[in-house]
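So, here's a batch of structures to check.
Just so it is clear, none of the values below were taken in a lab; they were calculated from the coordinates. These numbers come from a predicted model, not from an experiment. Cβ atoms are built from the backbone, for glycine too; each structure is taken alone.
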Structure I
Amino acid sequence: MDRGADLLVRVLESEQPVALAELASASGIPKSTASRLLSALERRGLIEQDGERGRLRPGPAILRVAERGMLERNVVELARPSLDALGELSGETINLAVPARHGVEHVAQVDSRHFLGTGQWLGRTVDYHCTAVGKIFLAFGRAAVAAAPLRSHAPATVTDPEQLREQLELVRRREYATAVDELEPGLTAIAAPVRGARGDVVAALSITGPTLRLTPKRILELAPKLIDEAQALSRRLGHAEPGEHAA
């Protein structure tokens, strides 16, 4: 247990993803033993491989704990101007969401000003593949697309993993995601990524409303404003695009 903890600490303290051989050498643990211990840590989400090189970095379980604490103290407060601005602009339900182990969690909300709204999302967990916020996290590497057929929530739910991956390519190109009648018939949402200081997607901003109001034309009108607010929140979190300075 002590040796596994030592390897985990070395991964957490490294500024760059680190190779198995480097970890084994630095800790004085045989490479075969280190490999077994690191595999156990990876299965529990404490570390993960960085791309195809096999180098190791903090995993989703560690990042969730860090980001959850950050969100509670920082992101929700910093998101308030963007939530309010989008609520005023659209009149629809606005949410801030974060990735969690069993789905997407909503941590802040501005209610719709319409009688026909979308209800209370705070505290609710929804699947990744059938929601706009979930597609943001799938597209930008905060969750993985399952290999098996996906759960159907409505007739329009995309259940084919390959079809979903094609959608995610479009999400990455245009910097926003949509879910039209996919979680529930008559419900539409659009979402944009929020990035932290390191450039990782740490949250998503969304606009949700009835499909009869969030028409394709209305989505095209709102998407640039949603992206602008998501980028503004990202800057408040310390993220800077190339050539920019963080706020």
Structure II
Amino acid sequence: MTYMKASEIKTLARDKMLGKYNIASAAFVLIQIIVFLVNLVVKSVVDTTTAYGTVIFFIIAVIIELILTVFLVGELSIYLNFACGKKAKVSDVFSYFKVHPDKAIVMELAVFIRVIVWGLPIFGVIALVTMESLSSVVIIICILVELLCCIKMILVAINLSQAFYLLLDFPQYTVKELLSFSKEIMKGHKGTFVKLYLGFIPYYILGVLSAGIGMLWVYPYTKMSRTEFYLDIVRNTEE
């Protein structure tokens, strides 16, 4: 089996996106507008100056984030269609609401829980570090624990990074099976995944410096690269 390098994936993604940025960028802008309007309405209704209002706002924000996942899965379908030579349209961002939106939400919760559980020790360590009269040895141990927890969180997130693509390609699988599948196909490919993401940091910096206008090109390019990465490892896995 021959897998592509990060540079090859980016080149292929760039070629696949030729003539398709208008749809991809419009889908990206549409989702951002929806998020902005929803947050604007929530902030205008909920009083966050009180403790009760803050809690309500947090709960609503979590619900919004979960619903946003359904839009993002629909957006992924656009890039999968582009990558496979199929047609796609901007309205596809709503497409997964017609399929299994509940499954997408459960998937997001499952991923979040698996990642955040490794972050919980960090809060305990932070509380411990704020105590007085700690020896330098204890402080060093606390720092190491925090570092290890952060690394583990990143590794878990990387392992589960293909779950939503798999959700689109293998709808018959359960959420648990999809998460296990994602972890399985990521074996031996974490390095390429990290290189792929790190390679886009300069692009994102330029996108931000261009008052966000450059993101209309950078974001679709990144998404398509992620999609080509997924297709590369899943096709070789199937073979």
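Going by relative contact order in percent (Cα under 8 Å, 6 or more apart), which of structures I, II comes out largest?
Numbers: I: 14; II: 31.
Answer by largest value of relative contact order in percent (Cα under 8 Å, 6 or more apart): II.
Could you figure out which one of I, II the value 3.5 for distance in nm of label points 7 Å out along Cα→Cβ at positions 35 and 171 was computed from?
Numbers: I: 3.5; II: 2.6.
Working through the options, I get structure I.
Have a look at I, II and say which one yields -13000 for helix-only ellipticity at 222 nm (-39500 (n - 2.57) for each DSSP H run of 4 or more, over all residues; to 500), as calculated.
On the way: I: -13000; II: -25000.
Answer by label: I.
Ranked on mean count of other Cβ atoms within 10 Å over residues 75-82, which label among I, II comes first with the largest value? Spell out each step's value before the answer.
Values: I: 18.1; II: 22.8.
Between I, II, the highest calculated value is found for II.
If P(r) over Cα pairs in 5 Å bins from 0, in percent computes to 1, 6, 13, 16, 17, 15, 12, 8, 6, 3, 2, 1, 0, which of I, II did it come from? Before the final figure, lay out each step's value.
Values: I: 1, 6, 13, 16, 17, 15, 12, 8, 6, 3, 2, 1, 0; II: 1, 6, 11, 13, 16, 17, 14, 9, 6, 4, 2, 1, 0.
Traced to structure I.
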